[in-house]
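Each structure below appears as structure tokens.
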Structure 1
Amino acid sequence: MGLLQNSGWLNFGFWTPEIRQGRERRGFEVVLLSGARETLASTGYSGPPRVGRYGVRTEVMERLVLPEIERGLSAAASRSNVVLVMDEIGKMELLSPAFAAAVLSVFDTEARVVATVMARPHPLADALKARPDVELVSVTFANRERLATHVAGLLLGS
């Protein structure tokens, strides 16, 4: 996001890095671009809901991410240099009906969005990827190092 911040863009959103203990993946965090963070899923949570071996705390999406989305949408309503980052719109995150509804509403606004969306079939993810106003960029081993520059160019050029 440094490329956009250096160009005067305001960034809102989240990402979901792995939680690792040594070489073993133990769960996932939700980290806001502002720095706030909480554990979303862990092998130490019993659930439900569960995704594979991870118990998922859907309330984290609602308590942490939904207000961040609202802040981004509020800023985008009065400024054109706002981007909302959602990494990722995936199975765990979409277990929260409130988050799923918020994602749909974001894509129905004029806000600029950069999102990673699960590749596997899912009704909401498939609907997002099929929208005519969405440009899909596949992440591959060959292009992943250049992707940030490419996406920043798409936003800055529009």
Structure 2
Amino acid sequence: MARSLLKPPPLLDSAHVLVYAVLDESVSYSGHSSLFINGKELGPVPCLAICQGPNDSGVLLFHCSGDWTVLGAAGYPSLTEAKNRAERIYPGLSTHWIELHVTKEEAAHYLDKAFGDQRCSFCGKKPEQIERLIAKNDARICDSCITEFHQMLHENSQREE
């Protein structure tokens, strides 16, 4: 397995990284991850990260490439359960976990920098908070604002009738 030389960023797929592991030759692969992507089992990966999602319910075990691209994920109720599952997939992994020590505020700042001006010009929501973001010139509008504006227009046209 390829070894990553870098620690992960504070967020992976908008989830706050709690702990991560870079797998080396001391860690074996059980032969089954039970993680299927497009009908095929993912197989061994060089890096793992356990992250807290934006809603704080449970954690996500991310299976990542050497550059921390998320290849697949599975949800677990707790950090301990995610670590236990990862250990069953990769025997010998338990001593490789490293805490990232990034606060939620630092992670939010990283996300703000990563998204830059890619947020709704009207409500300020970021891409991870919305379904769609439509942009034209320097203006951006999210699906929530479009729905709200449509409802306002509909209400106004009903009042005028």
Structure 3
Amino acid sequence: MTQRQELALGRLLELVVLLNQDMTQSLATIDLTTSRTTVLWELRQRGPTKQNVLAEALKVSPRTMTGLIDGLVATGFVTREPHPKDRRATLVTLTAHGEATAGVMETDQAQFVEILFGGMGEARLTCLFDGLEEILARLRQHGLRLPEPTEAS
């Protein structure tokens, strides 16, 4: 390993830690976890959705999705109701609180993008993006993937 590679790894690890801390702390202030937030984003894109469709979309077990939805119902972000046309299915819908929270998070995300990349030239941003794509491709080649949310999340 060259000294430059070692420094690059150090910077990546520092970035990962900082982003994780920021996200975890920000979400905790509004009673969310990263896994529950993923469900909110999915519902915001899809609208009311069957619980089993959410589980498939997020690549989690039905049991895990039940735990995630239980937490979101308990904190007022979603409702769970019988599907109007399929007696065997459960329909999950964002509440007004869930919709408003997702909207605020979307605004916050746009502001964060400006903090990270505002003022960065297009050529430099392209190099950063291409470099990150290469790193991610190498990790995937070695079998590394994003973890699935856990039931407790």
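Laboratory data are not the source of any read-out in this text; all were calculated from the coordinates shown. Being a predicted model, the structure only gives us computed values, none of them experimental. Cβ atoms are built from the backbone, for glycine too; each structure is taken alone.
In terms of FRET efficiency 1/(1 + (r/R0)^6) of positions 83 and 139 (r between Cβ atoms, R0 = 41 Å, to 0.05), the structure with the greatest value among 1, 2, 3 is 1.
Match the computed value 34, 14, 11 of semi-axes √(5λ) of the Cα gyration tensor in Å, for residues 59-122 alone to one of the structures 1, 2, 3, and report its label. It must be structure 3, since only it matches.
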